[in-house]
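Where a number appears in this text, it was derived from the coordinates with a stated rule and is not lab data. This is a predicted model, so every value here is computed, not measured. Cβ atoms are built from the backbone, for glycine too; each structure is taken alone.
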Structure I
Amino acid sequence: MTASTPAATFEALDDLDAINKLYRERRWSDGLPIVPPTPERVARMLACTQRKRDDVIAILPPGFGEATVERIAINAVMAGCDAEYLPVLIAATDAVAQAQFNIQGIEATTNPAAVWLVLNGPIVQQLGVNATFNCLGQGTWANATLGRAMRLILQNIGGALPGDMDRATQGQPAKYTFCCGENEAQSPWEPLHVERGFAREVSTVTVVPAEGTLNMNTHSKDAEELLRVMAESMVHPTSNEYCHGGEPWIVFAPEHADILKAGGLSKRDIKERLWELTKMPAGHLSVKEILRAQASRADEYGAIKPDTLLSIARTPDDIWFIVAGGPGTHSVYVPCFGNSRAVTREIT
């Protein structure tokens with residue numbers, strides 16, 4: 001099922017040992033066992049969308065394969081998705097193909113970039129997407145298979161094979177799967193999709209170019225102190241975000257979100273404070289990275305000198321966060337691939 005070969009030309013065997021051996025040989029799996037995409041399973045998947053099976057949702061770099069509805073469905077079956085998940089993956093495939101997301105750069109880079117799916121709206125409850133305990137970890141079928149299907153789509157349709165066009169030096173576990181919902185019920189602010197221009201009752205998927213996760217464990221009960229220690233955790237000289245002016249993301253634990261809200265801070269307040277608190281002298285970068293920053297951010301700073309204070313993002317509006325997870329004093333910093341921006345699409 002390469003980017004250039006119609007999926008219909010393959011006879012899908014419903015024999016786990018045989019088909020997994022075949023898929024390993026042809027590099028169609030992600031290294032884990034797959035579910036055989038029999039015609040019957042694919043047909044059940046396709047019944048959950050009004051789109052025609054040969055509709056082209058996107059052309060996916062780096063191999064520029066046609067992501068048809070049928071090909072998306074095949075990879076969804078392989079990943080173990082329930083049929084009802086297909087509309088999420090159609091929307092996510094459209095989202096990653098948008099120019100501002102820069103999927104060409106994300107899939108071909110040596111950076112450990114992965115696509116993180118964030119779901120909002122009624123779909124989170126309808127599909128049983130985990131937004132609470134261990135929402136970035138194992139244990140929930142929807143989270144695991146949706147994130148995995150996204151990876152298989154990028155690999156099998158987009159042609160991003162490890163060591164071939166996917167040039168990640170080490171990669172990261174999130175390249176297997178990375179998906180969660182926002183815990184809207186415990187968020188003291190408007191949810192992500194409303195902030196990004198959608199009605200609360202609409203279901204959306206946001207694709208984020210994530211480079212990893214950093215646990216931020218602090219028992220502080222003071223809003224200003226909480227932001228200070230988180231900002232100091234985000235500052236690191238080996239970051240793409242300082243070279244290019246990135247789009248950092250935070251997953252606030254509900255407990256931390258409540259502290260910030262009780263401190264009288266709005267979403268806008270938090271973004272502005274983090275933007276100021278995360279500024280770093282350019283001299284903390286290596287000489288090579290100062291040159292990279294100069295090439296990328298001259299429009300902002302002119303000549304960049306060692307004492308130039310570089311911001312982690314070009315503007316406070318480029319800092320994004322959601323509320324997710326269960327009880328506990330742990331929030332998560334998600335540094336992102338510098339030359340890209342998240343995209344949100346409605347799920348229909």
Structure II
Amino acid sequence: MTRDPDHLLPTREPVRLIDATGEPTGLAGVAMPPDDALLRAYAALVAGRRLNDQAYALVRQGRLAVYPSSHGQEACQVAAAQVLDDGDWLFPTYRDTVAAVTRGVDPVGVLTLLKGDWHSGYDPYEKNVAPQTTPLATQLPHAVGVAHAATLRGEPTVVMALCGDGGTSEGDFHEALNFAAVFQAPVVFFIQNNEYAISVPLARQSAAPSLAHKGVGYGMPGVRVDGNDVAALLAVLGSAVARARAGEGPQLVEAHTYRMQAHTNADDAGRYRSDDEVAAWTDRDPITRLSAYLSNRGLLSSSDREAFAEAAERLAEVTRDGINRDVTPDPADLFAHVYASPTPQLREQQALLADELARES
């Protein structure tokens with residue numbers, strides 16, 4: 001492990017391999033991901049955008065209680081999932097629905113939390129995706145714990161811990177990074193800096209030159225990357241995962257992106273940002289950028305586009321049908337999975353509820 005500040009400091013400009021027009025930048029020292037990886041990423045981007053739009057529609061129809069859209073941030077979501085091996089773990093936030101689905105989790109199961117039917121609608125161990133968290137940064141110490149446990153067991157597991165820019169202001173962020181750095185845990189901390197923590201701009205959260213610079217204080221390398229360039233994301237995150245798997249410790253990656261839609265359907269983004277600001281990011285759309293690059297190289301045909309769009313529509317249909325299916329919750333489920341062995345207090349509460357329900361029937 002080195003503590004050389006020159007090794008820890010991020011570059012002045014974010015890593016970018018494809019510019020906003022779809023042209024390769026030819027950045028020295030960073031290899032372009034393979035064509036097949038970029039095509040898979042494009043398909044996942046199209047599917048993720050359609051899923052975001054479908055979920056937002058389900059909120060308007062009253063089928064979801066809330067939805068924090070990642071429209072515009074899909075490149076971060078897709079890359080975070082795509083660089084992991086099957087045995088690795090993904091720790092998402094509430095905004096990372098597309099990352100979980102790209103990882104292979106059933107979209108209906110992911111959205112069950114946001115429907116309000118259950119704390120989590122999927123088995124975390126099936127795809128190694130931790131439950132989505134609404135409290136900011138609370139998943140980060142858990143992610144480090146899983147990573148450290150893997151090291152103690154001699155397992156090659158790497159953990160991808162997702163976080164927003166607002167989450168970096170939480171104490172859990174500090175505790176997670178400090179522990180991970182001291183114990184050299186194989187975890188990649190991936191910050192999706194979308195400029196706002198709800199209505200609070202980044203300048204009101206941090207005076208650091210960038211969020212990636214925060215890694216220096218922990219003895220952890222920081223990297224900045226264009227969060228709307230999926231090629232750069234695959235390269236940077238892939239390298240960080242490989243580094244962690246080789247026993248070289250944690251890394252902090254900051255992706256510069258933008259939340260195109262409101263924080264959630266309950267938010268009025270017009271109160272704290274202008275239409276001109278949002279419009280300026282439209283030309284940086286990750287799907288448009290990758291589409292132009294692949295088309296220019298003859299790797300994306302019209303039939304490919306049609307096939308990817310049809311697959312995305314099938315995903316939306318499955319999601320729509322599943323969420324529209326009414327379920328009758330069992331009140332007894334409130335007490336399931338709270339503890340491996342229920343406590344006396346939990347048993348008492350369960351008996352009390354059962355008695356009240358019996359009186360009503």
Structure III
Amino acid sequence: MDAFYASVEQLDHPEWRGKPLVVGGNEARGVVAAASYEARKFGIFSAMSSVLAARKCPNLIFAKPRFDRYKEISMQIREIFLEYTDLVEPLSLDEAFLDVTVNKPNLKSAILIARQIRAKIKEKTGLNASAGVSYNKFLAKIASDLNKPNGQAVILPEEAEAFLEKLPIHKFFGIGKVTAEKMKSLGIHNGADLKQFSLQFLTKKFGKSGHHYFNIVRGIHLSDVQPHRVRKSLSAENTFEKDLIQPDDLKIALKSVNDELIRRVEKSGIKGRTVTLKIKFSDFTQQTRSKTVEQFPEADAIWDLAQELLHQEEVPKPVRLLGLGLSNLNITEDVQYFGEQLKIPFEVI
């Protein structure tokens with residue numbers, strides 16, 4: 001979906017349409033969760049501090065997140081996906097992979113399916129969607145960003161390697177800012193540069209991920225679309241209106257985050273043996289502290305562990321965000337997935 005949270009707000013508030021708008025934070029505090037395309041023209045993007053966003057655009061509109069509303073529309077979109085295939089792997093509320101190799105309408109063109117889905121989303125929700133079409137998830141994800149907003153693109157099998165050779169390294173799906181900078185320090189600025197390095201060199205420099213980088217630059221990605229992905233963690237966090245430094249203030253704030261985590265635990269039935277405390281400081285540096293126990297802790301024990309982690313060492317700087325999460329969950333994956341490259345017809349309509 002195109003600027004999903006922001007687009008929903010503009011859909012529900014006609015007076016905000018065509019104006020620069022962000023979801024999340026406020027003029028004095030917080031972080032941008034989503035920015036409308038009008039806001040992006042001012043250089044405003046998600047994860048930017050609200051203070052900087054307001055500085056870039058004095059007339060910027062701040063909207064509070066309404067996740068229940070976003071989820072409602074997300075489910076409407078999911079229903080459209082399921083008209084075409086049951087192989088739908090959600091990445092978030094506004095994005096998913098679909099395997100349409102075999103599809104319910106028995107259409108032979110993946111490009112046509114993408115067009116129909118986008119048209120139905122527009123008709124049912126009033127929102128624009130973009131699509132990427134290719135023969136694996138990695139390439140489809142990259143293609144989905146090529147003609148945003150309200151567009152689609154296809155990367156054909158015979159075009160993939162040449163396309164990837166020209167692609168800047170920071171545009172590769174799954175290569176974040178830190179990894180991209182490390183690659184650039186090694187002289188890797190695009191796919192062609194990455195392709196020059198051996199598998200041995202990449203695994204030495206990037207560990208297990210090196211094998212992944214070696215494959216994707218050659219258009220190889222064997223991950224199936226998994227409609228029932230296993231959750232790896234459960235968490236809650238909060239960004240504060242003012243930085244906190246006093247121990248009592250931090251404890252009160254952590255209790256609020258802990259209560260939200262427990263609410264999510266009770267709603268989902270999920271338990272975890274590892275408790276992790278996330279601390280983001282006023283200078284945006286971040287620290288995590290974790291502890292793993294033998295038995296799945298109940299609510300009281302989670303709170304005890306959270307306090308223990310908070311007091312594990314002195315908090316050296318003012319804190320702007322606290323987060324608390326569970327991992328090593330009571331969820332197992334009984335099915336093993338073995339991938340192979342699929343051949344999908346790409347009839348150009």
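Numbers below:
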{"quantity": "Origin of the value 3.5, where distance in nm of label points 7 Å out along Cα→Cβ at positions 97 and 321 was derived from one of I, II, III", "calculated": "I"}
{"quantity": "Highest-scoring label, criterion being distance in nm of label points 7 Å out along Cα→Cβ at positions 57 and 81, among I, II, III", "calculated": "III"}
{"quantity": "Relative contact order in percent (Cα under 8 Å, 6 or more apart) - highest-scoring structure of I, II, III", "calculated": "II"}
